[in-house]
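Bear in mind that the values in this text are calculations on the coordinates, not laboratory data. Here the structure is a predicted model, which is why all the values come from computation and not from measurement. Cβ atoms are built from the backbone, for glycine too; each structure is taken alone.
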Structure P
Amino acid sequence: MIKNAENHQTGVQAEYLYLQDLQERFGEKDIHWKLFMQAKLKGEKPVDWLVIRLIDGTTKSIYFDISEFFGKG
């Protein structure tokens, strides 16, 4: 869950900071992995779904609960 995001912009920034941290796990962005897809899922709570594609072709899904900032200026 993205916590303490005052608005949509700061929430999205927090997501991308998390993606930067993936370098330790998966290698350098745009060399060892790329953001393949992003979508908003609707359900009980809004969820941002990101899919990254690794250099070997496998994909990994990352889910963010965005209910604290979704729809806020």
Structure Q
Amino acid sequence: MTEIPFAITTDFIELFKLLKACGLCESGGAAKQAIALSRVKVDGQVETRKAFKVRRGRRVEYAGQVIQVQ
């Protein structure tokens, strides 16, 4: 798995926006679909809430990639 560091400047970023911002999904709609199909994990657990608030220190997995939120 490739690890992608992602720094946020606010308290959190919504899960679907994070996938789009990292370039793992081409659009917000594609990100929402991936989440709805249970293809995304946060800290090892499947996450199906599209607007889940991802905060610093979380680890998001999708399509063989790992996003480390800083």
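Structures P, Q were compared on volume of the Cα convex hull per residue in Å³, and the highest value belongs to P. Looking just at relative contact order in percent (Cα under 8 Å, 6 or more apart), which of the labels P, Q belongs to the structure with the highest value? Largest one: structure Q. Can you tell which of P, Q yields 12.0, 32 when Rg and Dmax of the Cα atoms in Å, for residues 3-42 alone is derived from it? Considering all the candidates, the number was obtained from P. Sorting P, Q by distance in nm of label points 7 Å out along Cα→Cβ at positions 19 and 35 from high to low puts Q first, with the largest value.
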